[in-house]
Structure 1
Amino acid sequence: MSFSKARDLVQLAQMAAARRRGVALEDIMDEFAVSHRTAQRMAAALETTFANVQYTDGPDRKRRWRLVDPQSDRLQLSNETGIEALDIAARHARDAGRMRHAKALDDLRAGLLARLPGPNAARVEADAEAVLSSLAEVTRPGPRSLLDSSLLDAMIEALRGPFRLKVFYRDDAKQRILEPHGVLLGHRTYLVARDIDKPDGMRSFRMDLITGATVLDESFALDPDFVLSDFAARSFGVWQDPTEYGEVVWRFVPSAAERASGFRFHPRQTMERCADGSLIVRFTASGWLEMAWHLYQWGDLVEVLAPEGLARMVEGHRRSDFGGTP
């Protein structure tokens with residue numbers, strides 16, 4: 001057996017140990033990008049190699065293989081990529097002020113390294129540090145909202161409950177009682193919550209404007225009809241205004257169409273190439289000001305066909321002297 005096949009077999013054994021129901025042929029095909037026949041051969045090799053493999057035939061008529069009492073700590077692979085991913089994720093968490101998550105990621109990283117033999121652990125850690133030191137983020141111009149880590153901890157604790165939050169927002173001396181349903185991450189971070197004193201449903205609260213937060217010992221029922229991704233999709237950026245919500249249509253001129261086709265302006269956008277080579281982008285959202293900020297970068301290479309309010313907002317600001325596109 002080749003080295004790569006042996007490694008795949010160990011990885012398959014880890015999958016069979018970690019998944020409560022075991023692994024089916026379809027799981028093997030997806031994980032290793034192999035054909036149905038190759039997946040069958042890998043499943044057979046798993047049965048032959050490990051004495052503690054069991055299989056069951058489920059009601060869906062699929063056979064699944066599982067390792068019983070696998071002692072999976074003896075099957076650990078030298079996971080350089082996993083260590084790198086945890087390092088990068090921890091750095092992002094620290095940069096965003098999410099110290100609780102950074103600590104948890106550091107603990108996971110330490111646990112992975114501790115389960116490797118000494119020489120392997122040193123090599124994997126050195127490789128991961130080399131990769132991390134060679135990665136840097138491009139700084140986005142503009143102010144950056146720095147969040148208090150204790151505030152983020154309170155939000156996470158409330159979301160985990162879920163528990164109500166007592167907060168002070170903006171310069172308002174009156175406390176608000178919120179029922180948090182999620183957090184929107186972007187150039188600003190917003191808490192999505194229901195204010196129990198407001199009848200207008202879910203609202204967005206800028207977290208950098210929350211001056212204090214206390215988790216209350218009061219649980220609440222999450223709105224069963226609320227979907228955070230649907231709520232987020234109602235805006236172009238992070239801010240949304242119900243009065244602006246509607247269809248948005250932009251037309252990019254032929255010279256900019258190819259470049260614009262590589263952009264994801266909105267998660268639910270559609271694109272249409274026209275006979276003259278131009279590109280029509282459609283989506284439904286609100287937040288005209290954030291749209292105008294982005295459209296300015298395209299100069300006169302984009303035209304707002306709808307809504308009229310956004311078209312009026314950008315009228316007179318479409319320049320022709322920009323030397324490039326976003």
Structure 2
Amino acid sequence: MAAVFAATVQLRAQEGVVSQESVMVIEAYSGKVLVASNAAAKRPIASLTKIATGIVAIDWATATGSDISSLRISVPETATLVGGPNPMNLQPGDRITMRDALYAALLGSDNLAALTLADHVGRELLTRRGKSGDPVGEFLGEMNRLAKSLGMTQTRFANPHGLERPGAKAYSTAADVARLSIYAMRRNAFTFIARQKERQVAVQGASGSRSYSIRNTNELAGETGVLGVKTGTSSAAGACVSVCMERDPLVRTKPDGSKGATPRRLIVVVLNNPDRFSRARSLINKGWAVYDPWLAAGAPVGDKRREIISVPDPS
């Protein structure tokens with residue numbers, strides 16, 4: 001690992017954007033850092049933001065006992081201000097199930113779907129807390145509280161979709177995105193959505209129901225062992241991806257003769273690489289090439305603060 005990634009990190013800041021790529025590879029169950037390069041550099045992460053949006057929405061649904069497959073949420077009036085692609089032609093007042101909004105946001109990276117999730121959950125939070133105010137702002141507060149609780153000390157979310165906006169400074173790091181991805185992929189509902197290659201969703205509008213096919217923007221989705229998680233692209237962030245790849249548990253015989261199973265899951269984060277998918281595949285191979293001999297040697301840890309990342313479960 002050191003021979004491959006020992007090049008001196010050189011940062012060039014232009015309008016607050018780091019020009020060099022950032023990568024992080026970590027084994028999710030042990031927290032073992034396997035590959036890291038420029039992983040602590042703060043930079044925009046574009047639609048990787050929607051990982052946080054999706055998990056906050058799913059955690060809210062779990063906490064309130066809401067059924068995401070039947071709960072219908074409305075596109076807010078503020079959707080007209082978001083801009084960017086609108087592949088489902090969402091209009092204020094359109095209704096969509098929370099599950100389909102999650103598919104649209106996490107697979108198709110739909111910005112209006114992300115805003116719709118934030119608006120609905122934010123309104124519910126305000127009501128339950130006996131407060132008034134901006135529902136998206138309330139939701140955004142939950143996103144940033146989640147980041148803080150996960151130890152994402154170099155992260156700030158400014159909106160639920162990841163679009164860059166003047167005066168709204170948002171940033172994260174490869175290491176922090178890895179933390180967020182580990183947490184998100186612990187949730188079965190999130191994992192089920194994030195691993196789909198394509199899903200059909202329905203929108204109820206003023207003229208009736210219409211259907212759309214949502215394709216996963218993650219080209220690695222569907223490959224053996226790949227469970228997700230999300231892509232992101234913008235002029236400031238470059239091309240980004242976070243990938244979760246799992247192997248079958250490693251079954252070994254313990255000294256007492258009993259059998260033990262070690263689960264194995266990689267999180268690979270690539271920020272600002274135009275060939276992000278090829279880079280991610282390469283890093284998956286590098287990650288396993290470091291992890292396998294480390295585990296076989298008894299998983300030794302010299303400096304826990306540098307070698308291990310622990311991600312709590314604050315929900």
Structure 3
Amino acid sequence: MAKRALVTGVSGQDGSYLAELLLDEGYEVYGFVRRLSLENYDRIEHILDKITLVEGDLLDEYSIMDAVSSVNPDEIYNLAAQSFVPTSFAQPMLTAHYDGLGPLRWLEAIRRLKPDTRFYQASTSEMFGKVREVPQRETTPFYPRSPYGVAKVYAYFITVNYRESYGLHASNGILFNHESPRRGLMFVSRKITDGVARIKHGLDTELRLGNLEAKRDWGFAGDSAKAMWLMLQQDEPDDYVIAMGHEHSVREFCEIAFSRVGLDYNDYVVVDPAFYRPAEVERLLGDPTKAREKLGWEDKVSFEDMVAMMVDADMERYRKAARNA
């Protein structure tokens with residue numbers, strides 16, 4: 001009998017890549033989705049006929065319990081969140097409910113209804129925030145610098161607590177920045193590649209960004225999805241840093257992205273203080289040694305290839321729009 005996986009956030013970047021992987025592995029895939037007046041399933045449109053959508057909301061514990069009861073999943077991947085850091089400053093309480101208490105509701109439903117279900121919690125490098133050591137590894141103390149990071153720290157430790165208190169197979173994936181052509185347009189990586197495409201097509205003359213010196217450990221979202229799956233295939237649950245082990249600045253991202261289309265970023269990028277965070281995270285660099293040794297995980301797409309992939313996809317999107325117009 002095929003395994004059943006329930007994926008929250010299935011319509012997002014990570015969820016779409018994970019759903020593809022699970023289907024390839026022979027799973028029955030269920031996506032937990034929040035009802036919207038306008039459906040936004042663009043990222044999973046090509047697999048909608050292969051997965052089953054279940055309506056619910058991370059704020060509604062009854063819909064979560066109903067999902068666990070009806071789907072009877074072998075594995076649950078909790079990827080849904082309010083994941084945009086600037087929004088977490090504007091809506092801190094909503095972020096806390098979704099990103100902190102949402103995972104707790106899943107854990108409690110598993111504990112009460114199906115304790116043999118394996119649980120994956122999407123943790124984040126933003127928990128390290130004002131970093132205590134470089135690179136950051138599983139033992140590095142957390143120092144979050146945003147309501148988003150704080151909420152994710154709660155989710156991380158409540159996952160550990162339920163694992164240790166109730167014997168659940170519950171694991172945290174501490175993912176560093178991971179990008180793709182499916183990344184939301186509000187995130188800086190996609191904002192850059194979309195801006196490059198718009199400028200190249202004559203639709204804009206500048207790209208306004210915040211801190212160009214901030215450094216991140218950027219990887220490909222498809223590689224990260226493989227790590228999530230591998231964590232739930234282990235005999236014992238654990239927590240893992242998933243990263244490339246290389247850092248690059250926002251400035252370097254701009255340089256590579258603009259050069260992909262034959263432009264110099266210095267001619268178009270404008271630093272705008274409005275895009276600085278209230279509390280900046282200057283440097284995130286992960287040590288993926290544990291994931292590589294224990295999971296056998298490896299990243300396959302380089303930083304440069306990932307940026308090129310994103311620029312090419314946005315360029316093609318605007319070319320298609322021009323043709324259709």
Original post:
To which of 1, 2, 3 does the computed value 0.3 (distance in nm of label points 7 Å out along Cα→Cβ at positions 208 and 272) belong?
Top reply: 3
Original post:
If distance in nm of label points 7 Å out along Cα→Cβ at positions 32 and 152 is computed to be 1.9, which of 1, 2, 3 is the source?
Top reply: 3
Original post:
For distance in nm of label points 7 Å out along Cα→Cβ at positions 88 and 224, which of 1, 2, 3 scores largest?
Top reply: 1
**OP:** Match the computed value 9 of relative contact order in percent (Cα under 8 Å, 6 or more apart) to one of the structures 1, 2, 3, and report its label.
**Re:** 1
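Laboratory data are not the source of any read-out in this text; all were calculated from the coordinates shown. In this text the structure is predicted, and so the values were computed from the model without any measurement. Cβ atoms are built from the backbone, for glycine too; each structure is taken alone.
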